[in-house]
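Read-outs: derived from the displayed coordinates by stated rules, not from any lab. Computed from a predicted model, the values in this text were never measured in an experiment. Cβ atoms are built from the backbone, for glycine too; each structure is taken alone.
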Structure I
Amino acid sequence: MAKSKTQYSCTECGGVSNKWVGQCPACERWNTLVESVVETSVNRFSSAQGLVKGAPVMRLADIEAIDVPRFGTGIDEFDRVLGGGLVAGGVVLIGGDPGIGKSTLLLQALANLSKFKRALYVSGEESGAQVALRARRLVIDAENLQLQAEIQLEKILSTLAEEKPDVAVIDSIQTVYSDALSSAPGSVAQVRECAAQLTRVAKQSGITIILVGHVTKEGTLAGPRVLEHIVDTVLYFEGDTHSSFRLVRAFKNRFGAVNELGVFAMTDKGLKGVSNPSALFLSQHDTQVPGSCVMVTQEGTRPLLVEIQALVDASHVPNARRLTVGLEQNRLAMLLAVLHKHAGVAAFDQDVFINAVGGVKITEPAADLPVLLAIQSSMRNKPLPRGLVAFGEVGLAGEIRPAPRGQERLREAAKLGFSIALVPKANLPKQKIEGLQVIGVERIDQAMNQVRELQ
């Protein structure tokens, strides 16, 4: 028997090489080439039908645009991240660290859906008895939920065709394999093939399919990057497995807003949605402490109050340390230079440590002003005024630029009892917000003077 030909494909870009090299020739990433067997069979898609059967060519103006109907999962925070609920024929990919709660959340959602929809749970990692034990432990009413423990793609597709469920969960896509390929389950070729076949079935039949994906040690989804491209929605679980709180963030959503955030609390009865997540990201101090400033960040459509902590200490090494947790480190170096140039506050001989409370990651530039206020408060060892909240982007010229959705941020701060808001002048509200004094500033030195007057 002739020896099977092998090739090496890149897990990031899908590029192919005839021999193993340390660096991918296509995308120049290191250690991403994985061995796979060259398939010599005929094209499996030659007889396959497209996503829409016999669709004629039409003008875009002649196509009637109908809003996509949605159906809720019974978990409000999960529906928020999805953009209002699941869509018929949509494909959702959920990734996260092991043990963070992916299977638990989906079992709860399917149990709720099974009361008024046909739901199917395909488990490739656990037996039916294990899933039943988990449902009993979580006290989930899953009487109408259908379960199949299977990892062969062809059998799963046959079950989908016979049972015709409205929603199906595949847990997980890395355990599923197709007989058309000889490579092992979890390989690049298998994951790509199985995901493509399931996506085609979802679009043709209108079944909503939810795929569970494993993540690598770097925190990215295992398998080829094309997996994220072919699905409609990509969700990631964030948070520490040692903490009781979990964050679900939407990185891609064809049917809703991206960067939407859902907050859950892990209990002995499963994952429970947190209706007021701002309370999680605020520390409880008996008295005002130096180096602490509360900001209003925007996660998707939801404003969140997050406490920014700063610690400035004299450096005992030639190169002062700059460390951030939850914020971008390079931006901190830029902000310290702006603070020195335009506000006269030097920190070149000081170690600066910045932390966003609660494990939340802030990527928007509106955190610039709260970071600088917290740094200045720590350097002077004087706490900021009680009830102060701030947001705003700081430019290299020392100007304070406006942040989007300023009115919503201010209303959220007023709702949680804050009394003073330091904001960019362009974000000043046209109508007075009850119980909130709003101060507009244009430059960083002006903001520092305003804080000194309030102290």
Structure II
Amino acid sequence: MMGERTVMQEALFYSFRIEDHVPQDHLLRSVDRFVDLTGIREHLKPFYSATGRPSVDPELMIRMLLIGYCMGIRSERRLCEEVHLNLAYRWFCRLDLEGSVPDHSTFSKNRHGRFRDSDLLRKLFEMTVERCMREGLVGAEGFAIDASLIRADVHRQRSVPGEEGLPPEAAGRAVAEYLEVLDDAAFGGATPVEPKRINLTDPAARWTAATREVAFYSYSTNYLIDLDHAVIVDVEATTSVRQAEVLAQRRMIERTQERFGLWPERLVADTAYGSAPNLAWLVEDKGIEPHIPVFDKSARSDGTLARSDFTYDAEDDSYLCPGGKRLRPSNRNFKTRRPLANADGFIRYRASQKDCQACNLKQRCAPRTATRKIVRSVHEGARDLARDISKSDAYLVSRRQRKKVEMLFAHLKRILKLDRLRLRGPNGAKDEFHLAAAAQNLRKLAKMRPMPGIATA
């Protein structure tokens, strides 16, 4: 027998609790336990007027943004629609069935105003780090550092060659932010090299061909993570050049030490961070073991004697060649003492022409030059320490652990859908990276500290 047609009937009274309709194993239930926004109002109080109409609750906006980044909802317009319809999202935002959802334009107004003025999103991220520390997920024995390219929200059609520079008629919020950070080492001041192309919509975005894909405009998100549970302890937005990423590493380590009192024993990174000055900064200034491959161009591929075939004599400050002759920084005595190191921080050790010409190993050592030359950094001690560490078993463990930061970037792009920025300008990149890192830490907390009675995969 066919059932009766279902017809909606208006009831006089309802007994409805959103709480009863949110599954116990829902991600937002686990995340909600670690979201404490009690200090948000006090933090934002100086940025609100004491008179006028009440504004939208800032806690509501922050909770909605966390939903968007935790669930991979990239559009704020779509986010408002989802919060309006989804009971779990309403529950997380503390909205009942009649609670109104703010318009998507409200986020933009607050982002460009009081959120950035108060550095709220940075504070939100740091709150997640503090909670991870209280939960025992941060050991601080070892850190890992890396950067990943994130596409900027621009197109090549709106760009000019780098040698032409930014035209005077270029205007907009992103252009103004670019002009403000021209001297910042994380952006305009990162390198004196002129970019190949400058985008008129977002000039701070860097034209890069660092991947196998076609060149594109991008920013770099830099992660400093704890190796115990891959918790992100700091995040920094920079332009997509190596010099800026190395600077971001220094800023994040110092900020983490100052803000959270975390002093790692070792730092794991790839060759991009293996320059001599950076290794010296880690070893001599911070006392951190560099589990980092040394950036070294001294290797030879033509079969001639390599630098490793020469022995350094620290007492005599010279190199001993396989033929038993000495290579010194200078074979001449000058009336005015000259600096041994060049502007690049390297000392050139040269053999005497007399010794080289009479040597039987001349063709194997310096077949195309009159004498043999060895280059040594003023920070060679730190480089040697890194080389010694690379031969240890602990280094092999560190290389495997470095994959954790790569996995976070994969999670960021594939699960959280942050493979392309939605906001423009350096501040827009910072906002998105702070929110994404906060969302990843909250998801990490939800995974490592599941709801009681809920089995984890």
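So semi-axes √(5λ) of the Cα gyration tensor in Å, for residues 146-241 alone, computed for just one structure, reads 26, 15, 12; which one of I, II is that? Of the structures listed, the value fits II. Here relative contact order in percent (Cα under 8 Å, 6 or more apart) was derived from just one of the structures I, II, and that gives 19; the source is II.
Ranked by distance in nm of label points 7 Å out along Cα→Cβ at positions 138 and 354, structures I, II are topped by II, which has the highest value.
Given a value of 40 for percent of Cα pairs over 20 Å apart, for residues 234-305 alone, calculated from one of I, II, which structure does it belong to?
Working: I: 40; II: 36.
The read-out was computed on structure I.
For the set I, II, ranking by mean count of other Cβ atoms within 10 Å over residues 362-369 places I highest.
To test your reading of the models, identify which of I, II gives -7500 for helix-only ellipticity at 222 nm (-39500 (n - 2.57) for each DSSP H run of 4 or more, over all residues; to 500) when calculated.
Details: I: -7500; II: -10000.
Label of the source structure: I.
Given a value of 210 for volume of the Cα convex hull per residue in Å³, calculated from one of I, II, which structure does it belong to? Source structure for this number: I.
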